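In what follows, structures are represented as structure tokens.
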Structure I
Amino acid sequence: MASPTLPTLASIVTEGLQQANESHPDSATTLRYQNEVMEQLKNEVWKACRQPKIMQTFAYGILVPGQSRYSCPTDFSSDMSAQIMFGSVIGTAQGGSTTTLIMASGSTQGFSDVIGKEIVITSGTGIASASQIIALANNSGTITLTVTPGFRVAPASGSGYMIIDQKNPIKFEHVVEEFRLARPSLVGRPSKAYPMGDEDYDEFILDCAPDNNQTYAMKFFYYGNLMKTDLNSALMSRLYLEWRNFWIQGIKAKHMMLNDDTRGPTEWGLWMQEVQKLVVTAQYGTDLHEFAQVVTDY
């Protein structure tokens, strides 16, 4: 028995228009609903629910020695927490792929030294990509690490890497505290950060600039911004699957409203009721299977 076809943006729009008695829309109408109208529906969801569980995500960034001010991830919305990460095993890869990395020549690490640890690409191709080491193969002194779920961008020969040994939490405080403190510029290992910018915290300032004696990575946990999510992205594909009937009702209601169908206000009211239900079911708790990884390159 064949598996059911997964919903797509095109199939959702087509079904929504059919339910609104638009069985043969022209290509211009279909295209408008796949772009402009779906963006309008996303906006309604975003206004009602700024922190849906499915938008929980994380990103890695590589800190620059001497630099204490950084931008938030490009899709950042709210509720940031972070860890500073570092390790003693640092090297230059001899090659790699999305699921492997060939350690530097002369590496001597064994299975127990690396298995289960995170590895972060610190420079070159794939910078700020990260994953977890699950296997090690030693072929005549050439050590190849296998990672999962895979690097977002594959490392290559010349990519710097760091195997994480330690993680320390970064405490976020009000930015007023940063400007209230009278102190000389400091370098060292950051332990605090001060968000600043608009209501979504576009930037943050570390309590001290990273020193150049250690490479530091930061791992950010936050809610992504639905309005910055591309309609053809992998995340939206999941939303089409998990919220399929929700989107179809939205297309149906929007079409009736735009065409002055007398049923339009009723159908739109039903859709807005579904929006409120979505807020209740999508807003609370932390569901780890929803986490995704993005890359932040400083």
Structure II
Amino acid sequence: MKVVVITGPTACGKSDIGIRLAQKFNGEIISADSRQVYKKMDIGTGKVLGSTDFSNYIDIPPKLYPFISEGIKHWLIDILNPAEQFSVADFQKYAEKIEIDIDRRNKIPFIVGGTGFFIRSLTEGLMFPNVKVSEETINNVESLPYEEALKQLLTLQNNADEFIDIKNPRRVQRALSLMMSGMKNLSEMRMHKKTIAQYLVIGITYDRETINKRILKRLDDRLNHGMVEEIDSLLKNGDVTTERLDDFGLEYRWIGRFVTGQMTYDEMHEKLYTEICRFAKRQMTWFKKYCNVTWINNEKQITEMIDKFLKEI
């Protein structure tokens, strides 16, 4: 089975190119975006326009319904409520089964998105520790301030930064919960299995100045089209807590702080732009280190590379 991955830093146009390629190669898209799995989080996550098709599904279980945009099925979009958790292990389990189903129907699976750890879990066949974590442990860890959770994690394993993103509070909590539940070393989170597919990983990017300009334009467009109202509504309707918005990061963290009166609009805008630019830089570092990406900006060349990859025996 052959699978095409389209990735790259935020604001590089992955979603649009992914749709065009899926249309050309009779494909379906599996979203590799850690936030697009959530309902009601549309503008802030940059979801493509479309709607869920409840007339057909893949029974993993649970039943997963496709999100249709421009005639292309997208999987793993709008499948959970914002309060629910979705781990990289969940993504890997679902994505592998969806890949098989797409291939069985003689279509090409396209993985499209910028969550590098999701992509790596597939392309490298990462295995995840079989450690049972009690509800009590989860609650105790989640009650800790981020700084205290990180301190405890580093006490248990001082090189934790080699295995997880220690700037991500949710991943720090997850790692600490596992360590407190019997996992001996975070290296257990990096074991490998044989992958079920052959992957072609194509990255799209621009020079730093161009990326930053694209980030600013996209940010202003989203703000002008209701991103603040969307996030305010999530809070007012009880879909998320302020802590959960912080977990989601970037738009949700800083706009959440604006709508709760912790900063002015201008402060929010400046901080958010700066943080998205930094995030794009971290994404590039990750992709170059882990994901074996072939970087191409020319769509004609991308098409030719995919065509050659799919025809190879």
Fill in the blank from the handout: When mean count of other Cβ atoms within 10 Å over residues 7-14 is calculated for structures I, II, the one with the largest value is II
Exercise for the section: Have a look at I, II and say which one yields -8000 for helix-only ellipticity at 222 nm (-39500 (n - 2.57) for each DSSP H run of 4 or more, over all residues; to 500), as calculated. Expected result: I
Exercise for the section: Tell me which of I, II gives 4.7 when you compute distance in nm of label points 7 Å out along Cα→Cβ at positions 55 and 271. Expected result: II
Exercise for the section: Could you tell me which structure in I, II was used to calculate FRET efficiency 1/(1 + (r/R0)^6) of positions 15 and 247 (r between Cβ atoms, R0 = 25 Å, to 0.05) as 1.00? Expected result: I
Fill in the blank from the handout: Calculated from one of I, II, distance in nm of label points 7 Å out along Cα→Cβ at positions 207 and 231 reads 4.6, and the structure in question is I
Handout entry: With Rg and Dmax of the Cα atoms in Å, for residues 127-166 alone derived as 11.3, 29, matching label from I, II
Key = II
Problem - Origin of the value 25, where relative contact order in percent (Cα under 8 Å, 6 or more apart) was derived from one of I, II - result: II
Practice task
Out of I, II, choose the structure whose coordinates give Cα Rg over 2.2 N^0.38 Å equal to 1.23 when calculated.
Solution key: I
Exercise for the section: Assuming 0.05 is FRET efficiency 1/(1 + (r/R0)^6) of positions 39 and 87 (r between Cβ atoms, R0 = 25 Å, to 0.05) as calculated from a single structure, say which of I, II it is. Expected result: I
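A short reminder: the numbers here are calculations on the coordinates, not readings from a lab. What you see is a predicted model, and the numbers here were worked out from it, not measured in a lab. Cβ atoms are built from the backbone, for glycine too; each structure is taken alone.
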